[in-house]
Structure I
Amino acid sequence: MYAVMTWGEKMPTTFPQETPQNSGNMVHAQAPFKMFPNSVGMDYGYGAEGYKSFAEFVNDRCEAVIIPFANTLRTDPAHDERGFSVAKSLDQFTVPVIPFGLGAQASDSNIDSVNLGPGMTSLVRRLSESTPAVSVRGEFTYNIFKKYGSVDNVHITGCPSFFSHPEAFGHLRERINNGPTYENLSFAGSLHHLKDPKEQLYRAIRQDLFLVEPVNAKLHQYYVDSIAHGAEAELPYFLKGFLADPEWNTSRLAEYIARRYRLFRDLDSWIAFNRESSDGAIGTRFHVNMASLISGLPAVWVIHDSRTEELCDKLSLPHVSVEETLQKPYREIMAEADYSSMFRDLRENFDTFNSFLRASSLPEVAAPTLD
């Protein structure tokens with residue numbers, strides 16, 4: 001039995017208004033459970049079996065603890081203390097700690113400009129010295145380990161969620177070969193208060209895309225109010241400029257939000273929606289697009305930061321620039337997307353991930369079989 005230490009398996013009913021979270025974390029957090037069915041999470045009822053803590057249960061009953069780390073490494077000094085606390089939290093485990101998909105968040109991908117504080121440096125060294133293997137998402141994070149620790153046990157795998165539904169790639173290729181129309185395309189954006197991201201959102205509304213929201217409490221509240229009050233619902237500040245378009249008014253916008261807005265609190269319902277109602281996804285939200293991909297649907301990533309670029313480069317994911325999204329309709333971008341590199345590199349990427357799993361003494365995942 002394996003333990004998975006994560007808080008992102010499902011979103012509470014208080015998300016997102018009262019509980020700030022990112023539903024995209026579910027895609028990352030659920031990957032180990034999908035790969036290893038004999039896994040248990042932090043909600044396992046260990047107290048009923050006489051254990052005083054999750055760590056005590058893990059050390060006594062589990063072979064290893066898998067931790068989907070995501071953007072834990074931060075170069076911002078404001079987050080540096082967390083490096084100490086995370087490193088200390090690992091000391092409670094006597095079984096092997098297996099980091100899944102660790103990534104670094106930075107303003108740019110120039111390793112020479114990265115200066116980790118003592119907290120994050122201690123975490124890198126702790127993982128370098130005391131784990132059998134580390135899965136990192138790309139070259140940038142790998143170079144941080146090279147600069148501040150060791151890369152002897154570091155494997156560049158990309159996001160582990162990519163490997164969580166191998167059967168999806170066969171469905172994806174079949175769908176692409178059949179020539180999808182993208183009538184019901186999904187969009188997810190970020191940083192709506194900024195000029196270009198706001199324009200991406202506006203274009204998604206004008207083009208009548210599904211609006212999948214993973215984090216924004218204000219947009220979700222507008223959806224709730226639109227259902228209850230229609231045109232009387234108060235617009236969030238970042239949508240007020242949209243009404244400068246003479247073809248739109250509060251009534252039409254409320255109708256669109258009530259019809260096309262979606263938010264998910266569990267991954268199963270999200271994948272079910274994708275398979276039943278969506279034709280694919282595009283936008284800046286990495287894991288919203290990944291939710292489409294593991295549903296067997298097309299996805300195109302919009303590169304807006306070093307994190308997205310790093311992941312797309314490693315996994316050969318179809319991607320475009322922000323500028324392209326402001327020049328072409330989303331459906332046209334989707335129709336032009338090229339998946340040949342992703343399919344070409346699929347075997348190699350699964351081999352790399354399985355190499356990490358072997359080094360971690362974890363079972364390998366089956367690579368997809370494509371006819």
Structure II
Amino acid sequence: MQQSPGLKEMIEQLVSTPSISSTLEQFDQSNLDVIHTLANWLQPLGFEITINPINGKPGKANLIAKRGSGDNAFVLSGHTDTVPLDEDLWHTNPFAITEKDDRWYGLGTCDMKSFFALAIEAMKPLLDKDFKHPLILLATADEESTMSGARALTAAELSNARFAMIGEPTGLKPVNQHKGIMMLQALITGTSGHSSDPELGNNALDGTAVLIEELIQYRNEIKAKYTNDNFNVAYPTLNLGCINGGDNPNRICDHVELAFDIRVLPGMDNDEVLRSLKQRVMTKLQNHHLKCDLGLIHPAVAPFENDKKELVALVEQISGSSAGPVAFATEAPFLKTLGMETVVLGPGSIEQAHQPNEFIPLSHLDPTVDIIRRLIFQVCCKD
């Protein structure tokens with residue numbers, strides 16, 4: 001059997017291969033080089049390789065690498081993309097591994113390219129065993145932007161998998177809940193005119209003040225109505241993120257764009273929240289003779305809750321940590337929808353993700369390999 005590179009070499013190669021995803025076209029990049037790199041490592045190890053282009057997303061694809069036959073597969077899942085970066089804020093080369101203070105620095109070391117290399121390292125000693133259930137390594141596109149890769153998956157192409165573990169940075173503690181997120185944009189439209197006479201127009205900024213007041217009131221209402229004490233922030237949040245409008249101080253403002261996000265708790269429904277908010281906003285702005293178009297910037301991500309116990313119990317036992325919630329969103333809702341009991345666990349801390357000088361602690365490498373190896377053996381190899 002052909003040897004794949006060593007662990008550090010694999011992580012170095014993945015980090016050195018740019019694969020930024022962004023909703024802004026000027027920053028968005030293909031992930032195909034990462035996909036083909038993983039395929040080239042996995043195929044000699046006996047994995048059946050499927051590369052599925054993402055419809056409507058040129059240069060983007062998912063990798064499904066499968067070893068073994070039949071249904072009830074175990075999926076080790078990660079995303080191939082990283083967030084954009086400001087290289088001026090990095091103290092090291094973001095596209096190389098720099099070892100310092102018992103850490104490996106580089107873009108994607110934590111979130112989450114290292115997970116692929118650690119998973120491959122973990123499975124190597126098990127590849128001469130009989131796989132009673134298939135093992136799948138899943139590598140997706142665009143998690144950091146639109147989640148187009150996860151949205152494109154089907155149960156059939158994942159062999160109707162039974163279990164899935166996503167290797168997002170959780171400090172090696174299993175995660176069984178997280179909030180959902182939707183990002184919204186409101187476009188308030190008025191009528192321009194000379195500022196010396198307010199009657200010549202209808203000021204969209206005045207309407208925006210009304211809108212913001214309504215959003216703050218809604219935020220307070222959902223905070224009081226919904227709670228989940230498992231979370232550090234035990235209530236749903238609404239964050240007013242950015243605003244842009246008008247063109248000159250001496251003109252009545254005829255347009256304003258306001259963007260915000262809402263993070264809902266498990267048990268809440270994004271669609272229901274959006275319908276309720278639209279009705280309130282439209283009514284309020286119509287009363288001021290202003291038009292407001294409120295919609296999603298990109299499709300929402302549902303909240304996640306693992307309501308099954310078999311995989312969670314096994315991961316808790318092997319990791320030595322109890323499962324709990326996190327505030328950030330993952331691809332877990334999409335895998336759960338496809339019928340998989342899903343848990344999130346990986347090396348590194350979310351506090352390092354999306355930050356300059358991202359790193360993975362060297363102390364997390366061996367424990368990650370051990371956890372993944374024991375999970376593969378228990379789920380795929382054991383009678």
If you rank structures I, II by distance in nm of label points 7 Å out along Cα→Cβ at positions 63 and 247, the highest one is I
When mean count of other Cβ atoms within 10 Å over residues 47-54 is calculated for each of the structures I, II, which structure yields the highest value?
-> II
Which of I, II leads on percent of Cα pairs over 18 Å apart, for residues 151-214 alone, largest value | II
Which structure, out of I, II, was semi-axes √(5λ) of the Cα gyration tensor in Å, for residues 143-262 alone derived from, given a value of 42, 20, 11?
-> II
Can you say which of I, II returns 43, 23, 19 when semi-axes √(5λ) of the Cα gyration tensor in Å is computed?
-> II
If you work out percent of Cα pairs over 33 Å apart, for residues 87-302 alone for I, II, which one comes out largest?
-> II
When distance in nm of label points 7 Å out along Cα→Cβ at positions 31 and 295 is calculated, the result is 1.9; to which of the structures I, II does this value belong?
-> I
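Ranked by relative contact order in percent (Cα under 8 Å, 6 or more apart), which of I, II sits at the highest value?
By relative contact order in percent (Cα under 8 Å, 6 or more apart), the leading structure of I, II is II.
Which of the displayed structures (I, II) returns the greatest value of distance in nm of label points 7 Å out along Cα→Cβ at positions 175 and 255 on calculation?
The maximum falls on structure II.
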For mean count of other Cβ atoms within 10 Å over residues 183-190, find whichever of I, II sits highest and give me its label.
-> I
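Could you tell me which structure in I, II was used to calculate helix-only ellipticity at 222 nm (-39500 (n - 2.57) for each DSSP H run of 4 or more, over all residues; to 500) as -8000? Intermediate results must be reported in sequence, preceding the final value.
Values: I: -12000; II: -8000.
Attributed to the structure labelled II.
Bear in mind these aren't lab numbers, they're just calculated from the coordinates by the rules spelled out. Remember, it's a predicted structure, so these values are computed and weren't measured experimentally. Cβ atoms are built from the backbone, for glycine too; each structure is taken alone.
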